[in-house]
Structure formats: C-alpha cells, structure tokens
Structure 1
C-alpha cells in the first residue's frame, strides 16, 4: 500500500508530462490493496500520521472508481476462522472486561513459561520436527508469525536446533561505512541484525526452509520474499529449490552478496554486510 504523497506526485508528474490538468492525465491507473491486511508501515510515527498518509485521505480518493472483490478465496478453506477474523475487523467480536478479544481455546497455546509454551507452539505447528523422515512440504504450507524480528530469531533458533541433519554455519564479513570511528566495531556490527539484512551467524541445514531478502533475479523467481528449501552448501554459493509459486521446484544458486543497512534505519550505524541474502 503506497503513501498518498507518492501517488499524488505520480499524478502531478503525468499531468506535467502530458500538459493537462486531468487526473493522471486521463490515463487508466489500477490500484489494488486491502486496508485491513496491508496498512502503511511508517517508522518513528504514530497512528494519526499513518492514517493521514493513507490514500483514502487524499483529494484524489473521491475520483477513484472502487471495485470490491466478492469471493474470499481463503475463506473457502477455513470458513469458521475467516468468519472469526471478519468479526474482529468489524469490531463485533465479543471482548472481556478489559476490552480484549478472547482467542478460542482450540486456537490458543496456554502460557506456562516462555520455554515450555514456545516448545508447545513449535510442536503444534511442526509436529515430529526431529524425525529424519520428516515431510518437508509441511514447511511450505505453515509458518509462525510474530510481531518483532528478535522474536523471529529466537523461534528460528529453536526450530533449527530441532531440525534433523548436520548444520552448516556461515559468518558474515561486516564493514563500517560511516565517518565515525567505532571501538570494537566488528563485535558491534556482528551483534546487529537490521531490518532487511541477514544475520551475522547464519545456521542452515539440508532441506531447511529459507526466505530470500533481496531481488536477485525476478525473471527466474528469485525475488524478495521467495521461499526456498536448502539443497546444498558451498563457501560462497548455496544451492536451493524454490518451494512456492509458478517457479516451485526450480533449482537455483544463491551467491554471497554485499548488503547495506537501509537508509531509513535510524536505530543502527550504517555498515556493509557480505552474507547470503537469506534467513530461516
């Protein structure tokens, strides 16, 4: 979902190029999205700023023709859970005295302590993960989602330790690109995993599921977010198989590349990291 400022600038550019005052210079522009699923993500801001940056707050919004899809394809697979999510979105789902939504017992892992409950969650989502004859297609169909990258790292550590097979670990080469002199910079950079960068210590196993973090070759299916299965390792090139989409089953090679911290990352010192552009 793009910011309204980007769409408005695009409109201004088309008007200027075509020398007209007609919205989008009279060209047909198609936008797609669901405000319930793909809200704007704006760092270091608040709810009001996010709402004001949305396209619905733009003066262009009233000129759009709105088309709504009628059939929810995901709801066909699990209509009960889909209905539950819609009630939450409509604000009609029952809440407790603290205005908290109650998660159904059948969808809830009880909290005992952090380690025990996390282990129960992983066993529920990926049963028999330690089995050497594990059905690896299970990882294509399931995922554990959480709110922060640090939680993702913790869960990935638990899962890769349980995953069958011999592990292969790759360490990144980090380089300072800021003007300031940083004491013990290597140790500092190794401890950081900014958004969009792979970890300094990347532990993989044969058939472990990974996700690509950069667009390497979109034509061949190697895009940011592509899910793959590890099929082989080398010092500078890893061998994998695409597990989803129209390219599923295709064998690909992923090289080590040099990545930089995102420019909008205000919480990290800028540096370069040479590593495989993947994470578990």
Structure 2
C-alpha cells in the first residue's frame, strides 16, 4: 500500500516546492492538493464537516501552479489534484493545464476530479448545482477527446465545440490517470472514467461495503485511494487488509518548521506499508 499526503496549500503555510522535496526525501509517493477558486461570503451552503469553514478553504493556491512548483523540485513524487472542481472549470483550458503539467513532470500527474459541494461557489462560475454531475461527465469526455485526438470536437448538452487543435498531448498514455472523488452517487462516474476511486476519509468499516458495491456497479476491480486518511497505524493496517491501493494522510496547513517536524514523525508509516 502506497502512502502519500493530501493537503491544502495556502499562502500561510509551507511553500509547495519545499513541501514536495520534503515528501520525496521521506519516501512519500504522492502529493494531492485541494482546490477552491474562492469562497462566497454568504456561506449559504453548510460545510460538510460541520461547524465553521476552516480558514484554509479561503486561502488555497491554484492547484496547477502549486503542483508545478512541487514537480520542479522533485524527481519521482506523483502530483495530483485532490480534487479539482471540474464543474467550475472550462474543459478546453483545463485539458491544456493537465497536459502541460504532465508534460513538464514527465508523466507524474494524477487527475483527481469531483463535482464539489459549495453551491454558491458553483453558481459564481455559471454552474447550476442541480446539473453539475452531468456537466462534469461531459467535460471529462471532452477533455479525453482533446488529449487523445489531433482534431478534437465535442457536441453535448453543456459542452459544444467544433474541431480544435490543442497541444501538448499528455506524456501519460492514453492520458493521466483519472481518480474520481465522491460517494455512492459518483460510482457510475467512477465506472465510466475512473482509473481509481478517491474515497474521502471513509473509515475501514464503512469503506468495505462500498468497495463491494463499486465492484458491482463498475463490473470490475477499481483501485481505491483513501483521501484524508487517519494517521493511526491500526486503521492503516485495516485499509491494507481491505486491499486499498494508496492512503493519503491528512496533512494540516502549517509553516515549514512545523510541517517538517510532522513529516519526520509520519515518515515511519511509509516504511511500514511499502
């Protein structure tokens, strides 16, 4: 079972190039970063975690700038979006950003994607929250066309463009792995697009039956990465017994000295599960 980290990189915490280097030096396999373009101050949509929305949500850096910095400082570290909010993004621009990062990093990109939860944030981007699932599916299909065809076109309900040329094409073939985030309602999306399911912080006892359900829906084995995983060794051992492919330990947003100290503590888990 591979061990990486998932985190919010902000202007108040450790810089992404230094974080990437620290992770690679300690044997972590990957860095996944969250995305929020902004936070509407109305705060109409409740925070799924309950209580006040944490400060880090307001201050996230752009994921592609962040991951480019981390990739530039490392040689083997996988860099991933966890998750990119595709319901809030133009698919043509996003396809180029993903392919450019994949080109720059020599194929070290994982494209983690989700539909999001903050409805007013979506609305600010012109997205109807009621149809965001169908929108994301179309944008994924359109991006795959752009990545895999010299002359790409797509005609759908939400995405519509005549033949276009867009380079670079991804180094990863046929394109970077797509990790689909979400719960049961995302299983059909995982089945269609997913190289893996990105399960958000589910404890082993809840994850096990959902993995079985996903196998039935997808009609195949789907690798599972647990996002925001517990740091408790006993819990991680349960994930390994379930056949989880990767755990992403939840890394708080802290300045460099505190982050370094914490990663030194967590690096022992990498040795256990490699």
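Read-outs: derived from the displayed coordinates by stated rules, not from any lab. Model, not experiment: these values are computed from the prediction. Cβ atoms are built from the backbone, for glycine too; each structure is taken alone.
Out of 1, 2, which structure matches 3.2 when distance in nm of label points 7 Å out along Cα→Cβ at positions 117 and 197 is calculated? Source structure: 1.
Each of 1, 2 could give mean count of other Cβ atoms within 10 Å over residues 69-76, but the derived value 8.8 comes from 1.
Supply the structure label, taken from 1, 2, corresponding to helix-only ellipticity at 222 nm (-39500 (n - 2.57) for each DSSP H run of 4 or more, over all residues; to 500) with the calculated value -7000. It was calculated from structure 1.
Can you spot which of 1, 2 the value 4.0 was calculated from, given it is distance in nm of label points 7 Å out along Cα→Cβ at positions 133 and 165? Comparing all candidates, it corresponds to 2.
Each of the structures 1, 2 was assessed by relative contact order in percent (Cα under 8 Å, 6 or more apart); the largest value belongs to 2.
From 1, 2, which structure was mean count of other Cβ atoms within 10 Å over residues 61-68 = 8.1 calculated on? Answer for the origin of the read-out: 1. Match the computed value 35, 29, 22 of semi-axes √(5λ) of the Cα gyration tensor in Å to one of the structures 1, 2, and report its label. Source structure for this number: 1.
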